[in-house]
Structure I
């Protein structure tokens, strides 16, 4: 038997026997080791492997059939050796998701798995692509069309079979940014050129300077970067310059401008010192001496004291011979001719002009942009939740923002006649966002709805609808809304809110279930009665939480919490000096700032920070994925080697199985590379979690459990304390130290 099987095949047979499986099903040297593995995995899960235990199925087809059987699908529907594995995958996923692709004609052999994937995704999202398929669009084009349809972007007027998917992507992004995409919707542009023109339009620069299709995308980029920096690009945007040449000239021009701006006061101070050193003029030297400042911005003449008369023409001759060509002051020369030589005999006969840079473009906003959504701490130590300034409002048709374009700079010159280039003002990018109409000149942003208006990260303008309701409870029904929800009253038991924006509740919350993609603000608080749940994509702010379950994708801010389970992916803060955390479990992965934890009654209170429990499983799964990929890669390379040993190269080139092995090797190498990167990012997050600190001002009562990254420390009663994780000769453990200013 050993002579018939490779090492990897024998390994699969041995593994099956160790697991108590009927290995006779795959004890056949016609099976590759990878095929044996798929059969073994199916047997180990009690699947009917007879559907695919056939050497004529490749291991990728076997994997798809096994996956179908594992989730209870009828794998016989596509257990056909003639169907490629990627089409099998789409058949399987369509069955799994309840999507009907039977109207995609052409027969299974004529189908494209990539097109099937886009059709399946589109139908799951509630949009239809079939007529675009029938028009002949490929899968990359269909992917972009699908995204447009899903986002309600009217892409059809700009579509052409001549555009690659990446070109349609550039058009899509331009339409999302509300720029004039007709500037670059020309099939003679490649997608990279379209990309550079789009970025220029977003940055508000004059794209006509580089929109000639004869420019390469790299040349376009260099001109665009110059325009964005406020440079006069006319000197280097000539077609004969390569992109490398353009880059060199762009950087040189930037350096010239920066150098010119560093002149001014320092250089003028230097010339003053130079003149003082030359206040004495000895007999025998020239009767009229020309002095030029180091920065060539001023020229002086100094007339020897014993020279009684001097004419304008004599001075002009000295100036001209000294190569002074611009900024010449003939009036000063005439004054000297008339005997006015200044206090110390120095006469300014020429002055240059410093370049004046243009003013950068700027936005004027017609709503408040300084609202932070945080409660105000009053002088008496209490916290004002009622007057939290969370957002500003706007009416449909009102102006939200106005852009003031950058101004051009004015070039300067020195007395030698050399031009000192000025920098034009830098334009600001077009605001991204939603809920507004951008004027044709791309300057005015007008609200398209009555709603809330907010500026995020200085670049994203969001105007969203607000649904206002008086109260929510089990009699008012569910509140489901894409925008923001404002509840003027209470949310009672059985009240359910689900929204795509923020939730603001003016009253109390009892046992409600609130889900928001954005923030959740409770102006009062929540008594959940063990049934109240809040899940926010970002922050949760509330006066108090009692017997509640709260999750925040970012930060939780409260006065106090009793017997609740709170979880923040970022930070948790108690803002009231007399606030407290009593009972329950409170978790914030990146740390906490608290006032008073636990009580004299010894109510069980657990405070947790650092690496979450789920991280251990996450890390294990990433490492397992890398390990499995490496093992599979090893098996594939062994199979590749076996084929090389058995068959000549000219025959291997025609063998489908060998091509699949080579493709699979490449895919596994990419999987390992991706897994290693994922592991590296995971490890960086772990380092960040390990730096988490828990700061308690006031009393940390006896018996409170402090857990940081899985290590536990039980308080014996302290005040004003900081707890963090350390790694020293005692190993990894929590230390506590007093630091009232932490």
Structure II
């Protein structure tokens, strides 16, 4: 776009450098600080490592009254993206933060936001994309966002995280752009690395970003608008052409805003960062933190008399092709290194786009080499950068046969189809674990199953399907409950774990604690995945491809908030009635990512994203009643159980197996202790779980073919106690005992009582 077309852009707001102070903070902390200073109206979010700290920091700040951003916890990243999009149409400022699968889960919403031209800011702490599961840094998530129509800024260090968050608001809201912006930085490197950083005060930050001036909003009754209409040809192509024009404008606007910010801060930024490039004959091209490492290597080689430099884009979208071509114009060899691969393209996306940019300059003769490095958080060291520099220099020697594309730092794997089983984990036969510890009979009058169990001493010698040696925290209740549940099951078992503590601590490659066939998929799709395997089994039996012996028992293990983001998939599976079991160990939070708020978190309880403080109660809403949701979905059998009630749990496990093999879908919710995040001693599970059941917060019951039966009634046993007694046993709830929190305790108690009375009514009236 011509410069004359930008005449309507706002004039520069600042001329003199603003006062700043030094802080020692990480990238995530600085993203949160910038957000508080910008004074966003709203943040829709869902926790995912390593970006979760941003919402945690902002939640703590909110509890102290240090900002006024409306913090909306979503039930998944897809919903978080929808919350942010809806809020952005209301004319205020919106932010979000995510990583990896979170970005992919939200991905379909990103083009919606850009295609309708509503600005917001998304901090992306980059992380490897599953599978297999890895929580460390690479850029595979970032590269998925390249074609979504978002401006993408790249932060090489914590200072850049702060600066670019402020700039992102100005860039996205510019009247010639009006686009959402991603600020991407390296997870666990930049996100958690602390550095001395210069920051403004809130007044100066807000002076730079200014006030939002949306051209229209969805909240103006005097001017109704239609947002996101259906478009036919040629309207859609015209819409996308306007998007293209916005990126043309961004190529002119972003350098100007960088210059304005440089005058304010004393930190000028460029579309492409050039380091030691004036006379370089060989260069590395990288993005984000690895570029800073490469600069150290360049300094070392310069001292040896070698002319090398580093080129690193600050902006990925719009891609700065002209600036890249200029930076590499006199370079004889450029080695372009990606922290992700574009499989089958002989290079990652950065490499492909740099090569395309140079190809557009007929005079450019630069030899381009492509490398992939650092996947899954593998460190990129100065020694690695030196190796890449030497590969680029070696390619310049006469007659050199340079390898154009390769990976850095890999080891060839074995050609054996399956590695031998470790000696410590011998094969577990079905006969070993099928001890028939439970015997079932059916009441001819009611149709209910009656269960009798072997004494516990007789069960003790039965091998566990989960071997010892997992890495769970002391006092973790997940494996107590899982071992009790699996001990009752007979026959061949196939198990799928959603992401969570029980998955992470049992499958650290190359070891495994599972002695049966194990699968993993993410929170949001575990139940659907297992249902596909269930139906594949039945179809292959029908076709005679596998014998029709005893049907395997298919079990999915959920927990750590898995019935939030995974609820839709699980309810769909229940509606379809697949013959399988879903069990959820309920520890009242997202414990595997640091104890964040879940929809299973009770009212008033503290988590890392719902801290208690002068301006915050803790969790602000009542917990989700998932057993009732699955009962309403028509599950063949639904039950609740608790870690400290083994006989009740194992009887229900026997029923679960019977119904899953004969009638359809089964769901069980098991209360499981988490001393670490509950703020309780490692040996406190018995007292806390007993109190939770006795106060009727977690009633024990079953819904068998639609009929509700309470299996433990504390009132009939004379054990009923007030919920307040349960709250005294955990640090996460003791703040509720203060006199000023009496209303919250009363609200929780009233909801517990309401649910208990409804449950008793269903128990007494089977038709309910």
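Read-outs throughout are calculated quantities, based only on the coordinates presented, and are distinct from any laboratory measurement. Keep in mind it's a predicted model, so treat the numbers as computed, not measured. Cβ atoms are built from the backbone, for glycine too; each structure is taken alone.
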* To do: Tell me which of I, II gives 5 when you compute relative contact order in percent (Cα under 8 Å, 6 or more apart).
  => I
* Just checking, which of I, II has the largest value of mean projected area of the Cα convex hull in nm²? -> I
* Can you tell which of I, II yields 2.4 when distance in nm of label points 7 Å out along Cα→Cβ at positions 463 and 479 is derived from it? -> I
* Structure fact -> Comparing I, II on FRET efficiency 1/(1 + (r/R0)^6) of positions 175 and 335 (r between Cβ atoms, R0 = 41 Å, to 0.05), the highest sits with II
